[in-house]
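Participant: Next up: some structures, all given as structure tokens.
FYI, it's all coordinate maths here, none of it is from the lab. Since this is a predicted model, take the numbers as computed values, not measurements. Cβ atoms are built from the backbone, for glycine too; each structure is taken alone.
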Structure I
Amino acid sequence: MEDPRIVAERIINNIEKVVIGKDRELRLAVTALLCGGHMLIEDVPGVGKTMLARAIAVSTGCSFRRIQFTPDLLPSDVTGVSIYNQKSGDFEFRPGPILSQVVLADEINRATPKTQSALLEAMEERQITVDGVTHRCPQPFLVMATQNPIEYEGTFPLPEAQLDRFLIRIHLGYPSRTDEILVLDAQQTQHPVDTIAQVTEETEILQLQRAVKEIYVDPLIKQYIVELATATREHEAVYLGASPRGSLALFRTSQARALLDGRDFVTPDDVKELALVTLGHRVILSPGAKVKGSTVADVVGACLARVPVPGARARA
């Protein structure tokens, strides 16, 4: 396999033809892919959330399915259903859209908690169970969920157990004026997502995921990650802090960031850069903190300021 960084950069450059002017967000999306994790995109309509998912699928040669979450969506609409075949006399399983490699769960908070829970097993165990039979999800497997942060009427907030299963949460945001003009130019005759080509194979993605796990993380960096997660649990404005799964998310994404930067080791800057996107959605503020106007970003920033950075003290 060629240099993992070159393969990753090729994917990012290909996606940039579709989602223009969002280099940091695209790198975070590819980071989630390299870690084998899932991503929650919280943003207003029309900023390219669906196109980002489609571009990732096309660039990597992965299968892609989109699920539009609505209040009347059933769990079987997500996982699939067993149907009786009169000719054979047996039940046949017809897989749902969750058994794809890149799954876009559009407006996930519009479905009922019962339907949302249909994703839990797939996102964590990479499998689904229908009528007592287990079916493995294809590899690589990436769930990209979107939700509108403005319109809450008729929505069901994601439970903490589901939020915790997302590796990162990102916000695309509006493009700059210059980038928006480039978007108009790019779509004057046809949409760029219809013209981009596949730039890597599924097997290369799996090799990239294995390469990420080989990135060296010093014991002091591991201690720094755990202390940051612990600080969120002990912060006075927090009702519920980051879980151990959050520590693992920060650990793994730091390895992926190091790989994207061409390094074979993680630095404290990697951890600090990814702390908010990996821990932020796992932190629940107390009612008093919300009344005072505190935000999750404030809490994570305070934790970063409180926890000493590795290297400022001698090794034990």
Structure II
Amino acid sequence: MSETRHTKVLIIGSGPAGYTAAVYASRAMLEPILVQGIEPGGQLTTTTEVENWPGDTEVQGPDLMIRMEAHAKAVGTEIIGDIITDLDLSERPFKARGDSGTLYTCDAVILATGARAKWLGLPSEEKFKGFGVSACATCDGFFYRGEEIVVVGGGNTAVEEALFLTNFASKVTLVHRRDELRSEKILEDRLRKNPKIEPLWFHEIEEVYGADNPLGVEGVKVKHTKTGEVTDIPCKGVFIAIGHAPANELVKDTLETHMGGYVVTKPDSTETSIPGVFAAGDLTDHKYRQAVTSAGMGCMAALEAERFLAEQED
């Protein structure tokens, strides 16, 4: 028989927003339950050096998330390794169904499900996923020691991945459909000074090709965005770094969204279009998408949830 658990505040997601919300909700004596989701620790678990977290000149992303989880536990949060597969926000108490079969009911919910990597959508990309095509340099870069690699994208993620991959690869080709990067200037400077990285402007991936037995990437065909000319680039690995999309599957049909699926919150608030439902971090933030801003929103969500619950008792 499936178990039913009730909590005043259910936190869905376990990145900086979720764990910070948990710390604040626990300190407010709300005894929150946090359900970690499919990727405990969120996107920071797939990064290496984090150099912009206040108080740490440099910290490894996974280590930072382990510390955050420990902090949330220490102040009293119950952390559960489950995945919410269905969320009913039609009435209070809200109901969330876990992949484990557990039904979680709550008086307020804080959504901190974050975002996931975007893909190009090519059949050949899908074919070689996990066999030379990846969206996580820190997960898979080690496998390409001494090899030539292609990185796709032009923002912070792409530049960070390209720089990281120079620790392993003999050469990194950065394929970008424009001729200027959207990354922070300090990252761009590092990229331009790195002799292992060669930017390829005004190009996009047309096809990933390789061997079938065993399955493995041997190169990519890239097309010039202005002339249409197609060129071959031999490589053993292709890293897709074209940004992220909000993980909104639970709420895209029930909450107001904008800007490609990000959950809408009220100005200077984490309140969503349904009272008692709060959203924090990359699920709602299409502008900054930083660990520190996610943590700040997690704090806001917990404080607003506490106020909301107090008003219900009046």
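Participant: If you rank structures I, II by FRET efficiency 1/(1 + (r/R0)^6) of positions 117 and 293 (r between Cβ atoms, R0 = 25 Å, to 0.05), which sits at the top with the largest value?
Facilitator: Answer by largest value of FRET efficiency 1/(1 + (r/R0)^6) of positions 117 and 293 (r between Cβ atoms, R0 = 25 Å, to 0.05): II.
Participant: Taking 2.3 as the value of distance in nm of label points 7 Å out along Cα→Cβ at positions 53 and 237 derived from one of the structures shown (I, II), identify that structure.
Facilitator: Clearly, the read-out refers to II.
Participant: Here's another thing I want to ask about it. Check the numbers for distance in nm of label points 7 Å out along Cα→Cβ at positions 37 and 253 across I, II and tell me which is largest.
Facilitator: By distance in nm of label points 7 Å out along Cα→Cβ at positions 37 and 253, the leading structure of I, II is II.
Participant: Using helix-only ellipticity at 222 nm (-39500 (n - 2.57) for each DSSP H run of 4 or more, over all residues; to 500) as the calculated read-out, with -13000 as its value, let me know the right label among I, II.
Facilitator: Going through each structure in turn, the value belongs to I.
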